[in-house]
Structure P
Amino acid sequence: MKGSPKKSFYYRLIRILGFLPGKIGLYELAFIHKSASVSDAKGNPLNYERLEYLGDAVLGVIIAEFLYLKFPDRNEGFLTKMRSKIVNGEHLSILTQHLGLEQLLDNRLQNEQANRHILGDTFEALIGAIYLDKGYRRCKRYVLHKVIKKFVDIADLEKNETNYKSLLIEWAQKNRKEVTFYTDIEPYDPTRFISFVGIADTLFGSGTGGSKKEAEQNAALETLQELNV
């Protein structure tokens with residue numbers, strides 16, 4: 001561990017993790033945004049994007065299992081919405097700030113809005129690094145005890161309804177995309193509605209519900225998950 005910047009990174013990381021990291025290179029990579037990419041010996045860019053991809057999947061499994069056990073009597077729709085509330089980009093960026101991850105992030109962008117999104121990506125990259133370094137059990141323990149228990153108010157998330165349709169429309173406006181909801185009565189159940197989301201010329205998520213509003217909210221939620229927003 002040579003040089004004070006590297007020592008500073010190491011000690012800050014230990015405070016964030018609560019345990020000694022093994023493969024320190026994984027954690028260093030987890031905090032490199034693509035705007036600050038370095039290259040390996042073959043000239044390939046090195047940044048957190050691959051770790052983010054892995055961490056997103058691992059985090060999804062941990063949260064899904066946690067909610068499945070915590071709410072044994074709730075249906076799939078409720079569990080899906082709760083998971084989305086916890087792992088959506090906005091909520092992850094807040095968790096990242098609570099943990100102090102932005103202090104370690106190497107990011108060369110100046111766009112404030114993009115930076116908020118990057119914070120959530122950084123958290124997922126860290127989860128990917130922990131998983132590869134320590135395995136699933138230690139990674140799960142970190143998420144549940146160091147993040148969920150300390151910073152996530154499950155009861156508050158449960159009672160506050162997220163407007164997924166508004167979030168999707170907001171995303172579309174920022175990215176200059178046209179969103180259309182195609183909603184009608186279900187052909188095999190006239191008491192329910194079904195909705196599909198179209199972005200430009202492509203169909204994305206679908207959803208059903210006892211009302212047009214519920215169907216569109218569920219379709220928007222599925223679309224946000226497909227877009228990884």
Structure Q
Amino acid sequence: MEVIVPAEPEPIRVGIDRTALIVVDMQNSFCKKGGLFDYLGRLNEAKAKNIIEVDKQVIEAFRNKGIKIIYLRMTYGPDLAGSGGPESPNYWKESGLAAMRDNPELKGKFLTIGTWDWEIVDELKPEPDDVTVNKSRYSGFVKTELDDILKKHNIKHLVFIGLFTNVCVESTLRDAFFHDYFPLLVSDACSNTGPDYAQDATIWNVTSVFGWVTTTADLIKSLK
């Protein structure tokens with residue numbers, strides 16, 4: 001079965017059985033009081049609540065169609081395993097690592113496997129048939145099994161929602177393009193970090209270069 005999704009720069013034809021929804025980093029760390037972004041003073045609670053509600057609508061629509069749902073989750077081991085160490089720019093630039101590196105008392109508190117901060121928010125918890133991929137870089141394709149999972153399920157179209165539009169969403173979407181998947185960004189189901197123009201910049205990048213951009217309303221309507 002195929003559906004035509006209204007999108008920019010043009011509508012895109014999507015095969016339901018060859019599509020996966022990629023839910024990016026919808027973790028307590030980035031969405032909830034007491035998480036990493038709250039600690040860093042970057043949490044916008046109203047914005048986080050809104051994106052959770054919008055993502056919930058998209059996820060439910062995809063579940064109703066039996067479309068594969070894949071969650072990505074930033075993850076480090078208790079000893080910062082996977083960070084890359086001082087030889088990696090990730091070790092110095094990624095927010096959770098920087099916070100734990102500069103404040104030793106926080107080590108193992110943020111984005112660390114098994115912690116509350118690391119978990120997917122309760123409102124969007126994965127179900128048994130969903131797939132969760134732990135990643136230690138902004139892109140879900142780097143040092144993970146994501147590409148193998150997609151190939152195993154004969155996936156060709158990837159629909160992106162989650163956090164943050166201009167960082168992990170865009171990084172993974174660009175890599176999807178380079179891996180010959182067709183990326184579709186749901187603009188209002190993703191939220192950026194930083195100034196508002198960062199959201200606009202990613203939407204321009206995807207529309208003009210790396211894929212297609214749609215809205216939650218148009219996407220859900222096309223699935224119905």
Assign the value 25.4, calculated as mean count of other Cβ atoms within 10 Å over residues 25-32, to the correct structure from P, Q.
Q
Of structures P, Q, which gives -0.53, -0.74, -0.95 when log10 I(q)/I(0) by the Debye sum over Cα atoms at q = 0.10, 0.12, 0.14 Å⁻¹ is computed from the coordinates?
P
Which one of P, Q has helix-only ellipticity at 222 nm (-39500 (n - 2.57) for each DSSP H run of 4 or more, over all residues; to 500), as calculated from the coordinates, equal to -9000?
Q
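Taking distance in nm of label points 7 Å out along Cα→Cβ at positions 9 and 185 for each of P, Q, which is largest? Could the numbers behind the result be given before it?
Details: P: 6.2; Q: 1.4.
Looking at the calculated values, the largest one is P.
Taking relative contact order in percent (Cα under 8 Å, 6 or more apart) as the quantity of interest, name the structure among P, Q where it is greatest. Could you put the intermediate results ahead of the total?
Numbers: P: 17; Q: 26.
Max of relative contact order in percent (Cα under 8 Å, 6 or more apart): Q.
FYI, it's all coordinate maths here, none of it is from the lab. Only a predicted model underlies this, so the values are computations on that prediction, with no experimental measurement involved. Cβ atoms are built from the backbone, for glycine too; each structure is taken alone.
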